[in-house]
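A.B. asks: Given below, in the form of structure tokens, are the structures.
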Structure P
């Protein structure tokens, strides 16, 4: 970038496009038993991408090669969402294998966080890997402390550990008040839940 008035004008132009001024990276946790944790993270991911930010989403638990709505949309607009897992843990026939996949996905996340090439990293459903002990909460927090100062990180999933809640800058708990399955037996639907 050039120096002096021209350089300042270029910087101001970039700032006007992205709206990024004095960025302080946040650790955001979406937790709780209510619906909307991943949906909220996807909303921020899409918003950041719209601002020209470099974004990445890693999904734990969800089947490797999943073709949910978010993966289909991401492919169409060139966003990188990678799922690595073997499905819902309560349906797993091999929890050891589930744990290995979670550890591998955590390794991918850790590399992305420490490499510093992203403005926003989302770790969807990571809290389950923390609960099962497949990923260490202490290692997660130490890694988050080493991230670039301007990097935002969003972590989703039920039952976020207290240490993570204490460390995070923003924590939202989704609380279920009514649910169509519990109330009416309506199963998860494409475009709404997946």
Structure Q
């Protein structure tokens, strides 16, 4: 069978800061939130549970902020984070829309927790451009685990050979291919049609 669905990663692909910086580059100046302290106290400790849905983002983030930045609430930090990490690559979205118009389904396949997934889908409007979102907290597992790819197949209804992953992580690309998917390592250096042609599609 021919390719029927593009599974597209979010961070580093659909959403990426063109200057290559991280969302918290200016968090010290803008919020009084030290990026390293935040990384060490929150992401290194709590993110593994939050991102696969074992714990709620705000339930873990609130107490951390009381320790490292007591002047901030979790909703203030996540509003800033989601805005700073919400720069969409419009050129890629335009190219994807052309493939959708030609008959391919577009799905997101991403490592997200529930709150940012909802922000991406509803607030940033990706629900108008993609048929579905497959994300880590909803599945209880994440790329490149085979379980993630198998659940995405079940939810989407497509067979492995009908799916192509576009992702900026070599490990995720390898994981998808190991499950029988086609996959493209996304660098953003060329437009999507050229990347697809280079991959033989």
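No lab work stands behind these numbers, since they all come straight from the coordinates. All figures in this text were calculated on a predicted structure; none of them were measured in a lab.
A.B. asks: Out of P, Q, which structure matches 56, 31, 28 when Cα extents along the principal axes in Å is calculated?
C.D. replies: Q
A.B. asks: Tell me which structure, out of P, Q, gives 6.1 once mean projected area of the Cα convex hull in nm², for residues 85-180 alone is calculated.
C.D. replies: Q
A.B. asks: By the measure relative contact order in percent (Cα under 8 Å, 6 or more apart), tell me the structure among P, Q with the highest figure.
C.D. replies: P
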